[in-house]
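Below are structures written as structure tokens.
Where a number appears in this text, it was derived from the coordinates with a stated rule and is not lab data. Not measured: the values here are computed from a predicted model. Cβ atoms are built from the backbone, for glycine too; each structure is taken alone.
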Structure P
Amino acid sequence: MTLWVVRHAQPRVAPGICYGALDLPADPEATQTAAQALARVLPQGAVVHVSVLQRCELLAQYLRGLRPDLTFKPEPRLVEMHFGVYEGVAWADIDKDAMEAWTDNFWAHRFGGQESVAEFMARVEQVWDDCQRARAAGQVQVWITHAGVARAVTLLAQGVRSVLRADQWPQDAPAFGQWMRVRP
């Protein structure tokens, strides 16, 4: 079965700001547009797992109003990676040594002191494994989530459960308000 990975609409944040788990609102008009487009294409009766950050919850709220046949479940493990002390800081203002420490030990370093890529991948992997059983039983799964989670899913769909170097991390993710379909 297919997994739909949906990225929230454009958050209300200045360009160039580091945000992951920072709970930012999304643009309401862009979110409504994304919900309308998604409502037209999602299969009947899908189960929608929603990151608990407000930019994802708003998309779920709009989608719920358009598609009462869908089942919605909050999923805190689908929150974006937490960048600790760098949340809300301009990327340009983050010390070069901090960036190098992260890229030199990409898998295990806690960038910003909060969460490593390994810890982030582990929680996404838990949801992946839980949903894999439901998909195997024929249940359509939708995740309303973030770019980092979409990148992690790209790896998981390829059977990759860890990356040691930053250049192994996928660059592609759905644009704001867009989605990708994955067939594990």
Structure Q
Amino acid sequence: MNKIYKSLLLSLSLFFALSADLLAEPVKVLMKTSMGDITLSLDQEKAPKTVENFLQYVRDGFYDGTIYHRVIKDFMIQGGGFTADMKKKKTREPVENEAKNGLKNKKGSIAMARTSAPHSATAQFFINHKDNSFLDYPSRDGWGYAVFGKVTEGMDVVDAIAEQPTGVNSGMRDVPRSTVTIEKVSIVE
């Protein structure tokens, strides 16, 4: 009986260890834009709630047809919340801020956009165009902005988007004068 018990415990511990490893695998996402493709690697181990929130929007097709609506060269490009006619899309409930996960707002990282309320992030995200350590936990407000992945291919596309001339549109500043559309976002199997 003792051997069976030990064998069962060993099997269960191996199963859970393998399951944890599978859960910790980065998720690859392909973002097709009107200016080219961006491939992202999402860190579900360090930002599980944020990654799941983002992936649910991807599975729902929410990002398809949205735009990069806020572009500031040498800072970041922000998208995922507005259509080309500057209509804000209806989102689900906000996700808990996971900025205290050790990931940094370095050039090429993707983070959740939010209001001044720490736990207000829904669908909008930004890709850092330079290292923005002032956005890291704890930041000026004690929270920071939750990084949940990074660009693995297509940083040249991010750079090209960041270079776009911007202006004011529908009362919003830093909107690209030529629309930059997120055509489709999909999970890479």
Structure R
Amino acid sequence: MKTIDEIIRSNRDFFEDAEPSEGHLKRFERKLEIRFGVGTVKRSIGPYILKAAVITLLVTLSSLWTWENFIRPDRNRMALSDVSPQYKEVENYYIHQVNLMESELSTLTLTNDPAHSEMLKKEMKSMDSVYVQLQKDLNANPNDERIINAMIEHYQTKVEVMSYILNQLKELRNETQNTMEDEKVSI
């Protein structure tokens, strides 16, 4: 009796060229089912779609939670523009003035002492925190004229303070330039 290895070696050409007969894999699967009593494993895409849907839902919900709790501006604040169109114009005017002065301040303070620049930034943040508190108060009492007037006065005061600081910085810069020119002339 020949062993299986001898049969394969002696009929090597037959095994390399011939393809299994049609339906061979199906018959083989049936024999496996009968022998082991288990059907072939059929994969369905249903569980994968369900997993993808759950992951998508979790990512969406976590994004919304992050937006609500961290990114979204404070819902407890109300701007003047939320009260009426006239106050919106007033607010836009003062915001424009403040932005212009801030840009001018940044150009003037770049050449000066960094400690002064840092102190100036702290003061501006302090003024802004007062305004944020006024916005929260306005949200609590939207029709309170005292709060609206305080917000407008805050803008006026901020513009005045920034204007004063700008004038002082310009004077200081002019004095240093004059001093430098005088030193150049004397040399």
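For this structure, a couple of remarks:
- helix-only ellipticity at 222 nm (-39500 (n - 2.57) for each DSSP H run of 4 or more, over all residues; to 500) derived as -7500 - corresponding label from P, Q, R: Q
- In terms of Kirkwood radius over Cα pairs in Å, the structure with the greatest value among P, Q, R is R.
- Read-out distance in nm of label points 7 Å out along Cα→Cβ at positions 27 and 163, computed value 2.7, structure in P, Q, R: P
- Among candidates P, Q, R, the computation of distance in nm of label points 7 Å out along Cα→Cβ at positions 115 and 139 that gave 3.9 used structure R.
- Looking at relative contact order in percent (Cα under 8 Å, 6 or more apart) over structures P, Q, R, structure P comes out largest.
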